[in-house]
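Colleague: In the part that follows, the structures are each spelled out as structure tokens.
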Structure P
């Protein structure tokens, strides 16, 4: 996908991933994860190690953290620790989280020109709402889909397709913006063009993940149809 992928026509909707795309939430996730690890007698992890574990939801995060530490768990232990992480993360809030460069400008532009905006994340949905409110960007979103609602998590396409249905958007005429291979796989499965933003939470460079387009900043997204 190039800057003229929509041939001068606006997309019917733009849907964003959250962690690593709109919000640099890794510092808060890192702090909450290490808090739970410490409470359970486990050593802390470095921030950069945690960054590349983000994106699959709390259970995936905890599983990757324990694998990194070489910890073998008993049945039910990952679920217990992930619940502890989720509770801790919600309780401690988003004091260390910031918007990525260009995010506010992009969202404001989409709002002004009337393009519906959605969110599709593997973060628990109630925490998505909390985070968007804390960052003062909740007003830009017409539809929010997080995990814990009964739909399968990404890269299964159903969560993204559910958002697009609510936005009355055709998948092939919408745009999904993320930062990782999970987002590319999700968009491909849904039949939706995918743009990745550099600097997200991925060990592999965004340019090597097979997206339709890679941008330096979210502020570049509106140039696709201008």
Structure Q
């Protein structure tokens, strides 16, 4: 094997990673290590969509549906699992967050910071600040009722921040909304209500699971 061959043994890769981390402690890691960083939502039907039975961290995600579709119920179920493991933030420019419903869904309100910015761009800056200072890795931006497209540059910065923080950012939107460019979200789930206790969740767009898959998610009684 010639001296310029780029193949490396696992030992070589470990040494290379060690040398890089001497100068940049968090810069280098094996791709497999990043794939294993996944968050289990606690919803088996949803977690089963992903290779490691959870949503890979560092992603921008969109939950969307018509009014009364159950999208907020699904979000609250996920937030309940998030707050069992750490702190989360709910950014609510429309001031629609209902604490009693959140508590009934199992969300630990003592681990959920709520922020009500005057405008959506301010909320995006708040999210970026939270990620940069490692205040909370899991952030929700409730954009229901919003119509203005989000600034692309801010979304790019949030995606970078979520990757560095190994977190997740959830956008809650209404069906037919065009405020988020599809290319900037890793996963778009469309939610519809099947009956009072069951939601249908369609993977409308995804870079991290198969598209077009539909699962049924039971709600707590």
Structure R
């Protein structure tokens, strides 16, 4: 799980969410050297539900929110390895100066990326009434699907916040699964609470490798 691929500016509210481009490139190179292959969540779901083949050591590289650096850095690095990424798109970020305009998202789609929903405005979904919750969950899926003509099968909970009502809305909207900020490996018996490994700005390549070794046991 990544957010911004850049050096944190002075006073950044969450500097740990910034990963240096050189660190990201090194982390992806480490995956390649150790036999990993990046795939989309849809491919993982097809394996879990239909038994369709996956490469050896599959890994899903996700980017939350939709920052411009996911395109300018993330796509460039992943293309070196002929790998796709998964963009969890916060819809309003298509109109943010630090976000990713629609034409860049289309280029990600053309490069084989999967685009999943991360709400429209990134609220804490557990605090919303039923109508606003539905607008954020179902509305983001409809906007992304209509704008980019792609299936939107997975949802990403903003700040990892969810409860039974939120999960119920995600299921009713037609998603087949959802990702969290819970630390660990995603497993098919928890499709709507899929774990991930957050990569922080202080991890570097050594910390990155340690996190993967830790969750793999």
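Colleague: Figure out for me which of the structures P, Q, R the number 65, 36, 33 belongs to, where Cα extents along the principal axes in Å was derived from the coordinates.
Modeller: Comparing all candidates, it corresponds to Q.
Colleague: Please compute distance in nm of label points 7 Å out along Cα→Cβ at positions 49 and 177 for structures P, Q, R and give me the label with the greatest value.
Modeller: When distance in nm of label points 7 Å out along Cα→Cβ at positions 49 and 177 is calculated for P, Q, R, structure P comes out on top.
Colleague: Out of P, Q, R, which structure matches 23 when relative contact order in percent (Cα under 8 Å, 6 or more apart) is calculated?
Modeller: Q
None of the figures in this text is laboratory data; all of them are computed from the coordinates on show. From a predicted model like this one, the values you see are computed outputs, not experimental measurements. Cβ atoms are built from the backbone, for glycine too; each structure is taken alone.
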